[in-house]
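Rule-based calculations on the coordinates, nothing more; no lab input. A quick note: this is a predicted structure, and the numbers were derived from the prediction, not measured. Cβ atoms are built from the backbone, for glycine too; each structure is taken alone.
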Structure I
Amino acid sequence: MVITTKTYIIADKLKTRFTKRAHLEIEKMIVGVRNCERYMSRNNLYQIDVNGVSYYVDTEKRTCGRRKW
């Protein structure tokens, strides 16, 4: 119960939607996305090219060939 209360107090003081750590992770992902090209294949299936390597992403099933979602 103490941990839950501490977490609630910290979350209540936040002025943004995410914590500082989450913002840093998001910024890292944004930098990595700059090397990506996206092509719509059909329906909810996309092909993502990252540095010459292709991955397929299905947004309906929430699956990715790179195993990152």
Structure II
Amino acid sequence: MVAVFLTFALSGPLAPKEMGVILAVAVAIDAAIVRLLLLPMILRLGGHRIWGRPNWLGRVLPHVRFSH
């Protein structure tokens, strides 16, 4: 996606150039910092509580079993 957005920087008018560079930087920051550093750190610090389900949601959702 970064490469696709950077191709907008090669276009003629100024608006697509700005949009392409800004979107490329945003995608690169999201991929590098948020998904590779922040999210694993938050999941490790949160531990088992991250994967929990609130009680009210457990009552609302149907109980589904997968069996043959």
> Which of I, II yields 57 for percent of Cα pairs over 18 Å apart, as computed?
Replying inline: I
> Here FRET efficiency 1/(1 + (r/R0)^6) of positions 14 and 54 (r between Cβ atoms, R0 = 41 Å, to 0.05) has been calculated and equals 0.30, so which of I, II was it run on?
Replying inline: II
>> Please compute relative contact order in percent (Cα under 8 Å, 6 or more apart) for structures I, II and give me the label with the greatest value.
In response: II
> From I, II, which structure was helix-only ellipticity at 222 nm (-39500 (n - 2.57) for each DSSP H run of 4 or more, over all residues; to 500) = -12000 calculated on?
Replying inline: I
